[in-house]
Structure formats: C-alpha cells, structure tokens
1. If mean projected area of the Cα convex hull in nm² computes to 27.7, which of I, II, III did it come from?
2. Have a look at I, II, III and say which one yields -12500 for helix-only ellipticity at 222 nm (-39500 (n - 2.57) for each DSSP H run of 4 or more, over all residues; to 500), as calculated.
3. Hey, distance in nm of label points 7 Å out along Cα→Cβ at positions 177 and 393 derived from one of I, II, III reads 3.7; which structure?
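What follows is calculated from the coordinates using simple rules that are stated; it is not laboratory data. Only a predicted model underlies this, so the values are computations on that prediction, with no experimental measurement involved. Cβ atoms are built from the backbone, for glycine too; each structure is taken alone.
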Structure I
Amino acid sequence: MKPAAAKNISFVSHSDIGGRGDGVQIMVHRGYAYVGHGFSNGISVIDVRDPRQPKTVNFIACPPGTRALHLQTHDDLLLCVNAPSVWTMEEFQKDEKVYFGASPVDSLKRQMGKFTSGVRVFDIKDPVNPREIGFMPVDGIGPHRIWYVGGRYAYASIHFADYTDQIFAVIDLQDPSRPEVVGKWALPGMWAGGGEKPTWKPGRRYSLHHALVAGDLAFGSWRDGGMTILDIKDKTNPKLLAHRNTDPPFGGMTHSALPLPDRNLLVLADEATGTDQPKYIWVYDVREPTNPVSIATMPQPKEADYFAKGGKFGSHNLHENRPGSFQSSRLVFATYYNAGVRAYDITDPFRPEEMGYFVPPDPEKMMDPRPGMPQVIQNADCYVDKDGFMYVTDPNAGLYILHYDGKLY
C-alpha cells in the first residue's frame, strides 16, 4: 500500500473490519482489537496477535438506533457507551454544525424512544466472545466517552436529563454487574434542572468530550468550554481547581487531554470540525494544577496543503498511554484527520518536534451515510503498543496497522 505521505512510520497491514470500515475508538488488549463504530452500531473484535494478518472474528450489535463508538478495556472487562447513532438520524444528515455547534439534546427530544442510552459492561475472559454482564441505563441522551484503567471507578462524559449536555461523571464499578453514578461535576450554566442558564454564546457547544485521570486529578476537555482540572480525591464531590478556555480567539472544540504526571505536563488537542481555521495540540505546564500555563504547540503538518484537500484537517485523538500500551512522556502520537497520524517529540516541551507521520490513501468506498461527504482519509483514533505497532482507525477506510520506525525508548 502506497501512502499519500510518510516519514518514519511504515505500513504493516490493513483491515476493512469485516466490511464495517467505520472505525472510531480502538482498544488493543491481550492480542485482540476492540473497535467502536460510528455508523455500524456495534463493536468489532479483531484478532491482531499477528499484526501483519488481522482477522475480524466477531461483531456485537447495539440496540436499534444506538451506537458504541467509544469503549475501554482492562483486565477482564470491556466497557462501552450506548449512545444515539446521530449520523444516521435525519436531524444531523445535512449540517455537522447541528451537532458540533450546539447541544444535540433539543434535536433528539423526539427521538428519545428510538435509542437506548447507558453504559454496557462485558466480561472478556473469552476475548473473542464478550459476554454482557451489566448495564447502567441513563435518563437522557447518555454517555459519549469513558476512561477506565482498572480499579473501582470509571469516569465518563454523560448527558443526564436535567443537564444541557454531557458532564463529568464518576461510575462505581465495585460490582461490575451493577455500575452506578456516584459523583458529578458540570460547568456553570449546564444544570438546567437546578435553574442554571447557559453562560456561553449561541453557536457554541459546552459539553465534556471526556476526561483522563492521573492520581487524584481529572483533566477534562469540554469542547467549546475549554479545559478543566478537577480534584477527585472525594469521588462523590469533584472540585474545580482550574478552568482554561482558548475560545476566543482560537477555534474551541477542546477534545483530548493527555496528562504526563512524571513531568508535570499536559498535552491538549483541539478537534478539527472543518478546514476553516487551524486547530492546535497544546502543551501545558501543570506543576501547579490551580494555574496551568500554555507553553507550546505542536508543529503543523507542512508536507502538503491539507486545507485544500477537503474533509477535516487538524487534530483529533491522542494515544493515551494506557496501562499495557506504549507509555511515554516524551513521544506523543496524534491523529490528524486528513493529515493522517503524526508523532511528536517533546523532550524539550517548549520546542516540540515532529518525528514522523503517515497519511494513508483516500478510502476506496464510503461508510458515512451522510450525503455529500468528501471521499477523503479522516484518521480518527490511534493506539500504540509496546513494540511500536500503531493501530489507526478511520470512519471510512477501516483499520490501518502501522509501525513507528523511530526511537521508542
């Protein structure tokens, strides 16, 4: 397979995920990849024990009208979201701004009986055949993304009926068959049920995309609401330590926070929702968590004119240094939509360097059901294993398995 552009990252193999090429979040666990889908409304299981020969071995369907685009694995558990399959719904077919530019809650009110919202828990002792053991229903449009790396608690972005959009939620998994929410935190103006009114301008979406946890700190990405650092030592009562928002003057849509606690750094990616303006991956000094300070941004791709290419151009997801994966506080991997996947070295956090990239060719067919979507690569998520194999999803082109050829350790 010939890439559109490549440096220091090589092609290993490709999978169309059993004909369901709409990959979003990916977890690689005990030799198997679990992929959440954007349109196919389910989860695929891929045998990647030999990364050069991936084999799709199962598909677990969601309830009607429901998708499981985000998921987490640890030990014998797989957690996944049950969320509305928005891109297959009429309300979101014509203009992405209906979803990205405001809370989708009002648009989905008349659809509430057509999807099932909540968090599903699977036992994956048999990795090929996940067995559902628990379900946490949610009154509202439900969860978007989860963070779980073992232990008693998971952390999720969830919309509850009395809030304007997704907020931070702590889920107790002491009994995985009966998960329950034990703590919540929201930005001011989001608790409609408590009489709060939005503090933000129309055309902005204040909503937690997700949060990553390091020790007693949760680093949250709130789309147009910016970034927060929460003290979660008391799981039932999260407390705000800091809130930063670069919108305005920058374009908002804060998406992914990657704490690097051994260096007191935070990498923060803003999501591209088009090609109207640059989106950045920021580096923050968080040695004082009540006063995070932006000290640098990652260099932008320069080998091609990605603004002119079509589709979305800019950052999306970061490899999240999960237990069992490649972990580094020096190398950062990020997907960049139509600019593929990128690797950065932040040995000097004030002067990040781009170390490699891989831009796959455009997809041969479209999985996206929305009319008029450009047939352009839009790499979505990246998981890097200890040996440098990179598992990169795309909403139309399936799964690319690549290898980082630079220095890992």
Structure II
Amino acid sequence: MSCRSVLLMALSLLAVESVGVARAELQVSSDFPGGSAVVLAIDQTSATVEFTPSVQQDRGWPCWWFLRLDGLSVGQTVTLKVSASQQPYRASSVLAAAWMQPDQAVVSDAESDRSSWRQTATCQRANDVATYRFAATGSTMWAAWGVPFLPTDAERLLDDIAGRVPGAERFVLARTRGGRPVPGIRIGGGTEQQPARFGVWVQARQHAWEAGGSWVGRGFIEWVASDDPYAVELRRIATIHYIPIMDIDSVAIGAGGKDAVPRDHNRDWSDEPVHPEVAAAQAKIQALDQAGRFDVFLDLHNPGPSERRPYFFGPINLSELPARQQQNHARWQAIAHAEISGPLPLLDSYRFATYVKTQEERNRMSANWVRDHTASHVLATTLETAWNTPVSQPDGYQSVGRQLARTALRYLSGPTRE
C-alpha cells in the first residue's frame, strides 16, 4: 500500500472517529412530563452537568428535579452538580437548599424504560452544591430527585386495579384548572345483599413534589385489590375511594406545588376552594358522611429532609375532641405503630403542625376540614412518610402502603362509632 493510501485511510478513520464523537456529545433535556431542570453548564470531557431545579413562579417550591441525559457511553462516570436555586418562587421567598438536594438521587436507563430505578451513592455537599456520581448503564439515562410517579403511572395503576377487582369503578374526580382529569377508583363496598358499613378515603400528592406519597398509595391500593384474605375482608366491610395524584397539574409540569399561589391543595379546603378537585373531594366526602358511610380519611405526604421515620400529624386540639374521636385516634396510632414496623418504622406518637400559626390556615388544611365537616367518630389524619433514607424507594414506600391498609382493616374491625 502506498504512503498516500495509508494517509487517506488514516484521515478517513479520523473523520469517522470525529463524527462518532460529535454524535456522542452529551445532551441534557427536561422537556417531558414531570421534567424540571435549568442547565447551567455541561463539561463534555468529564460528563459533568451543573443545573438547578426549574423555578415556576407561583407554582410552589422548586425542589423537584428530573432530567434526561443523551449521548453517554456505557460505564462512563456521570457527575451531576445540583445548585440551590436563588430565584424566588413566590414574592421574595427562596427555598432552602436541603429540599432540593436529597442524600441520594435516583437514575434509570432507556433499557428499562424508566421502570427500574437505582440510587446513586450519597452526594457530596459544598457551598450549597450537591454532587452526585453514577456509572451510565446506557447511552440514555434519566436522573431525578426521587422516583417519579406521573399521571401516566396513575392511569396504568387504576386500569390494572379496575381490571382485576370485580365491581371496581374508575371515575374522574374533577378536571383541574389546567383542564387535566384527576382520576380515582372506588373498590370494595361489600355485596348488594350485604353492603359495606364503612368508608375510607385515601389521597396523595396534594403537594406535587412529594412523589413518595403516590408510591405509598400504590402499595395501599394494590394490597386492598389483592387476594390476601385480609384484603378481601377489608373490601367486604368498607368502600375505599383512592386518588393517586391530587395536584396533577403541578406533577405534569414538574412544579413543586407546595406553597403555590393563591393556595396549594392542602391549604385549599375552605368553603370556596380554588381547585376544582378539592371541591369535588369535599362534596364526595360529605355525601358519604351524610349517608352514614364514612369513617377514615388518609392524606399521604412526605416530610422534611431531616425526618427519617414516618409519622402521623394528629389534631392540634386532640384533647378537645369528642371522647369517641379521642379514643379512635389513640386506637389508630397504636395499631399503626404495630403494623408500620419496617423498613420504614412509624414513630410511636403523633406530631402536630404547630408551625401553622393561625386558626384560619389550620381550618383550610384537608384533615382538619374533614374532621370539622363530618360525623364525630370520623378519623382524619395525614401520614408523612420519610423520603430521605436509603429505603425511601418504591419497595419501601409500598411496604408502608400495605401496612397502612392492614392498619385500616384492624381499626375498622374494632369499635369506631359506638
């Protein structure tokens, strides 16, 4: 082969290699349902992405982030640097860094189609920047604050439940201000000959960023729909209404929802709600109560980053409630503490939302509104499931949900109304 041929071949290989490099350039996007990230810088050589969660003015806390990375090589080390957002999310309010920087992020690849997620190593923090590193397992990777639970996940879950539980009824609670349907499902209810005596309402994601609440709810409803004899018994004695995502608008656009303007969902339980889905939930709950078939209201949330165990928020005026309601709260907490035993064990006593300073705001919180607008035996409470732990992932969350459902069965099997 001549020197000229060798030279041409080398140039040709170099050209191909250069094209390959260009095609493999790291690209970052968040323009998909639930996505949230503002990219500050990309270092192609080290596959380092610097970003901050998107701030959507008046749409709540900018803590949630979720992005897609394309152009990676399998085995390549990827570095994410998450900066605290300094932009106010409403008026002059700026969110503290801890809310947007979990100890461990989660990643998934295209091969699993985001059906399987794993945690990164614990991040390193310095100067309000959290650094996460992981090895790419595909040319496309997704990375997120926590495992997403999107409106499409809710639809698939409800379709599955409706398809395997005779008599289950899917419904649309309401259409949001953004025009999106808020889906739910009713299951149980006993039989025509022996209708269920009790009623249970379970809802999640009044704060959109709290994705763990939807995973707890999934564990709850999947257990209730199962062939477990205890689940069958719960369906016999109770009618269960389940809403997997309340603030579906914020979830869809990757907004946090908490502290939104004019009100977030959990502060909208007034006589004139802003959100149609809150008004619809109020109407359904009151109709159940007036029919004498309402007993338990459960609102599923996630707490602060330093709180490592689940707990219930109890009524701040617990000692002033009717005797039956006080007894019911004591029984509920005792049963729940025995049932919710791990991998995320429940705290052994209620906590109270003392950080809410005015009675007017307390009255607009969902569990308080339900308690004030239903019969004196009704138990209404909020479960806060820790998100910033190594087991705060779908399996761990769903374990809490199953244990919560067993708590409801044991509770309803004892004295609740007399």
Structure III
Amino acid sequence: MRILLALAALALTATTAAAASTTTCSAMCPFCDAPTLVLAEQIQMCDHLLLGRYLGGTKATDITGGSTRFEIVDVGFTLGDRYKKGQVVEFPVYYGGNKDSKYTLMGPNDRLEDWHAPSEVTDAGWAYQAKMPKLATDPKVQTERLLYFLPYFEHPDQMVANDAFAEFAAAPYSVIVPLKDQLPREKVLQWLVDEKTPVTRIGFYGLMAGLCGKPEDAPILEKKILVLDADFRLGIEGVMAGYILLKGEEGLKVLEDAKMRSKVAVDKNGKEINLPFSETYAVMQALRFMWTYEPDRISKDRLKQSMHILLDRQELADLVITDLSRWKDWSVQDRLVAMYDNQDFAIPAIRRAIIRYLITCSQDKGPKQADGTQETPDYALKAAEQLKVIEQKDPKTFADAKRFLVR
C-alpha cells in the first residue's frame, strides 16, 4: 500500500540495502504491486467523465489523423454542464471500436485531442467509475473512502478488480488498520489459497489475513509458508508478516526454525529440497515490516535477536548488518569487528557494511541533558577506535565504504 510495500519500498532490494546504512521506507505497502496512478487519480485530473457509444469514424490518412464519433449515453460529471446525454462528440483522431460496446471518455478542458484514449467499459465498470468517491487527504476520510472498494476485490470485471485492489495497495497501512473488522475475512483466506488468485495479490491477502484473521486461521498461513510450490514466491513475505500478526512470537519462532536456521524445505509433493535464498530474504522483509508498522506486536529486542541469526550467512550478512545499523543495534559491534578479519567473510560488500555500521555507531549520541548537551556513549567511542584500526590496515575498503555512505 502506500503502506501496505508499496507494497515502494520497505522491502529493500539487496542492492539498496547494501548501499545504505540508513534507509527510510516508503509509506506504500511493501507487499503490493500498485500502479503509478489508480483510476481515481486519473479521473481527478479530468474536467469531464462521460460514457459514450461508439458510432464509428474515419481512418487516418497521410494528411489527417482521422476522426472518431461517440454518442454520450451517460455523464459522470462535466465542468460547466458542457456535455449532455444524446450529444455527439467527435475526436480528431481515429480509434477502432465496437458499435455494440460503450467507452469511458475522459479528459481536461474541451480539447478532445488532449483526452485519454477511449476505453471500452462494461456497465459494471462504468457504475464503479461514476460513483467512485473523491480522493482525500484526511486519514479518517481515507479510511471511510476505502469502504467503497471492499466489495470489488476479485470482481468479474478485471478492470474493476484491479483498480479496487490498487486502491488498497496504494493506501497507507495506518489507514487500512481501522478497517480490520470490516475486511471480508473468509474471502481473504479463500483468495489466499486459490491457485487462480494473481500472484501479485498474494502478499496483500496474506497481510490482510493476519490483520483481520482469528487465531484458528494461522494453520492456513503456516501451510502456505512452509510448503513450497515454486523456487521464487512473489508476495510470500506478506503472508509471513500476516502469520506473525496472528501468532506473535510463537509464529516468529516457526519462521526462524524453518527459514533462517534451516537450509532445507519441503515442496508440494512432500519432497525435501534446498531452501531458496528468496525464502530467507522474505523473512527479513517481514521482520522489517513488523519493526516499522507493528512495533507493539513483537518487541524490537526480539526482532533484533531474529536478525542476529542470519549474521553467519555469508550471502546475507551485508544486508543484515545494514538493517542492524538502521535499527541502532550496537550490541553486535564486537562480533562484526571479529567478522571483518574472518576469511569466511572476506567479501568487499560485507566489509563495507561493517565499516558503515561502525561509522553510524560512532556518530550516535546519548540523550540530551538539561543544558542541551549530548554525551558520546562508550559504544560510540569504542566504534571510533575500531574504525581507526580498520582504516590503518585496510585503507582502500575504508575509503570505498565512506564514499558510498548514505547519510
């Protein structure tokens, strides 16, 4: 959403996570694939929203762009009463169409050449557009507005279903949370396990199942998580986050054992397979979500402990170190310094991440005193000393790490 990650991106890519020691997350859902503009945003930029019946037109030639005529059969809105039912409008460009179909016509001012290309629409699609509530900036109104889109999830009209989903995918998580008791719980669970559900919605439905679900729903999510039906599962991180919402620390432990400590998994045929890297990274994304959006469900110290499990994973260490730096977890400073000299982790990306961690740690300050001053904590002073040692023995990596440090 502009949560919910937008789902923009709390779900940091490996490249971004490795490159930054501090990263701000987008408000959009980290588990959703929202379009650049939802339909309401497109409509809001228009002065006219009309329903037209295709009358035909003249094809383009080397001299002209042709033309297309529509009869207006309904009016969503029109500035200054410019257009009325029964009126014929002629676009100065040719569009192929079907005389048995209706089309959405919308655009700014009266220059039809500036309008959107006519879009074929069903009666249900037109009703959905014409009655759509306006965009809002007030969070309470945003929440109320989303109620309009709830009945349209998985609607038979694909345009309607996609846009209704996109409205939620583009919404802040904090705006969706108040709707948890009104979400269609049973339908969400059904969509989550339905093989026909688009994979781009799995993360959203998984998270919603956790938000509106009951404890007895947890086994459905757990099975979805533990039984692999593909090497890479788009949206499984949202299901994991939803599972943690339902099960709390107990659910987190299941993920730790199955996806962080273990390196094997079970496929849908009951066969043991190697655990894909993407499954473990998905847990990391779920932990990031809980840290940012649900800090009261699992304590931050407990989330840090989970992330510590992955420090020994060579292929993930730089990403983990980056997260721990963002989370101001300075408890692993000695462990990281020892890792710097460990040949098993003598990888430039890991060493740069350690240096950036130490730099950020060395810059941390204690609480403000009454006189406005801030003391430098002992761990920060220690990090500064560690940096001097590393700079002396490995000046090139040190310089590279500082060069690409994002402040």
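1. Only one of I, II, III returns 27.7 for mean projected area of the Cα convex hull in nm², namely III.
2. Only one of I, II, III returns -12500 for helix-only ellipticity at 222 nm (-39500 (n - 2.57) for each DSSP H run of 4 or more, over all residues; to 500), namely III.
3. Answer for the origin of the read-out: II.
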